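Since every read-out is calculated from the coordinates, none of them should be taken as a lab result. A quick note: this is a predicted structure, and the numbers were derived from the prediction, not measured. Cβ atoms are built from the backbone, for glycine too; each structure is taken alone.
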Structure P
C-alpha cells in the first residue's frame, strides 16, 4: 500500500540532491490519481510521480507510464496542446524507486461541459488530430515505440473491454444483474465488428488522447489543454470523440448527463474546427463506426475497477482527499451502472454509414 507521506519525503530528498528543490522550498501534494501522485513545485512547476497503472497495455509496470508520456510530451513540445516537458526520471534511481515527469503548471480549472468549454475542447481536439497534416511537424513514427499504433480499433477495444470486464465476471460476489448487462453489451458490440473495414476506406490516423475525464482537461480564458496521456495511442480520431461523449466519461462529472443537443453542438464545433470538409466527412464515418467502442471499454473497465480499486485506495482514503473522492465516485458509479449500460447499448444500436 502506498504511503503518501513517505513518498513525499523520499521525493523531497531526491529533488534536493539533484538541486531541483531548495531546502526551504515547498513540495505540496496536489492530486492522487489512478496512475500518478502529483506535487506542485516552486516556479509554477509540477512533478508527476508514476505509482500505479490501471492500463493493461503496460503489464502492471507503472515505470513504463513515465517513458510513454515523456515520449508524447516531446512530440507535442511547442504545440500548446498540453504540458511542456521540463525534466524527467524515466528509470527508477537508487534513492527513489519511482519515475516522474516535471512539467509546467497550466492555470485554469477542469472542464465543466458548458457550451463555451465544449467549443474550446472541440478546437483543441481538432488541432491535435490535424497535426500529421502539417508538413513541418514530426512524423507519427517518432512516437513508436512506445506508443501503440492501432490499425483495428474495433477489434482491439472489444478485446480490451472483455478483458476489463473479466475480473467482475469472475468475482464471487458479483451482482447477477450486472453480469447479465456485461454479457449483453459485449454480445451487442461483437455484432458491429464487421463494420471495421469502413475505417480503411476513409483513412486518417493521428495521436489520440483517449481519456477525456473532465479532470484531464484544464480550461482557462485562452484555451483548453489536455493532460494525462497514459491511454494515448496512434489511431482513429473517433477514439477521442467517442470517449469524450461516452456516458461513462460524462457521468464522472458529478453524475452529469449531457443533453443530446449539447453532444451535437460539440460534434459540430469539432467538424467546423477541422477547417476541411473532406476531413470532416472522414471523421463522421469514423465516429459512426467506432464511436461507441470507447464507451463500451469504459463501461467494462468501470465494472472491473470495482474489484481492483479497493486495494489501491482503501488505505489511502484517510491520507488523501483525492483518493477519498475517487472511492466515493466508484460507489456512485455502481449505483448509476444500469443507466450507463442502457446508454451504451443505445449507442451500439445507432445506424452504421
Structure Q
C-alpha cells in the first residue's frame, strides 16, 4: 500500500456569505450602497424578521453593485452563476466577479480564478487563474493559497516549482485549510519540495484527517499500519481506514476489507472483508475487484461462483491490475 497523490483541485466556489474581503474603506464608502447590501443579505437569508425573497435580494445587490460596491458585486455574481433570484447567466457572473475582484474583493478574486481554472463561463486559462489566485493569496486567503500552491505543484499557468508549492501549501495549512494540510503532508511524505520527514507528514495528515479529509484519513491509516513517522498501531490504522471508508472512499474500503480478511488490527472476519471489498469494487477500485474476484473463485465466505469471480477479475485486469490478469490465466490453465 502507498499514500495517494494530491487530487485535482477540490476547491469549491467561495460560499455566498463569506466576507468579501474588500477593504474597510470601500465597505463604508457609500452608506446607501451599504444599506442595500445589508438589506439584500436579510432578504437572501431571512434575517431580522425579513421573509426570504431571493429576487428582492438580487435587486438590492444589483443596485448597490451598480454604485461600485464590491461586496454586492461579489454576491451578484454568485446569483448569476447559480440562478439565485435571477436566470442563470455565466457571462454576467464573470463580468461582476471581475468588477469586484478588480476592487480587491478576495472571494471574488478566488472565484474568478476558479472560473479560469475550470473554464466555467469563460475560456480555461491557467495563467489568468494563477494571476487571480495570487492576488487573493497575497491578501491571506487560504483557499487561494492552496489554489496557487496546486498550480505550482502541477505546473499549471506557471513553471512547476515544488518549493514554491510547499510555501503556499504551508501558508494555507497554517490557517487550517485541510486540502493544503493534505498537500503539505504528501510533500513531506514524498520529500517533494521539502526534505522528507514522516513525522511532519503524520502531523499534517492528522490535522486534515481530524477535519474529515478522506485522503488524509487513509494516508494516516497507512502511516499507523507501517509505523512511518509514528509508532506502529494496526488498530489505529483500522480506525482511520474506517473513518474514510464510512465516507465512501473506495481505497479506504479496500484497505479495510484487507484488514478484516487478514486479521490486521481487528479480529479476522471474512464476511466483513467481503462486504468492504464489494463496496470498493462497485466504485471501480481495481485492488478490491481483484480481491472480490478471488473470494468468488475460491468460495471465501461467499458461495463459490467462478463466473462471478471472473467477472470481477476481468474488471480489475481491464484497469491494468497484473495480479488479476495472472489469476485469469491461471484459472484457464487449471
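Taking relative contact order in percent (Cα under 8 Å, 6 or more apart) as the criterion, the top structure among P, Q is P, with the largest value. Looking across P, Q, the calculation of mean projected area of the Cα convex hull in nm², for residues 146-281 alone that yields 10.6 traces back to P. Looking across P, Q, the calculation of Cα extents along the principal axes in Å that yields 81, 43, 38 traces back to Q.
When mean count of other Cβ atoms within 10 Å over residues 130-137 is computed for each of P, Q, which one produces 23.8? The value was obtained from structure Q.
Starting from the value 0.55: which structure in P, Q was FRET efficiency 1/(1 + (r/R0)^6) of positions 162 and 226 (r between Cβ atoms, R0 = 25 Å, to 0.05) calculated from? Structure Q accounts for this read-out.
Starting from the value -15500: which structure in P, Q was helix-only ellipticity at 222 nm (-39500 (n - 2.57) for each DSSP H run of 4 or more, over all residues; to 500) calculated from? Only one of P, Q returns -15500 for helix-only ellipticity at 222 nm (-39500 (n - 2.57) for each DSSP H run of 4 or more, over all residues; to 500), namely P.
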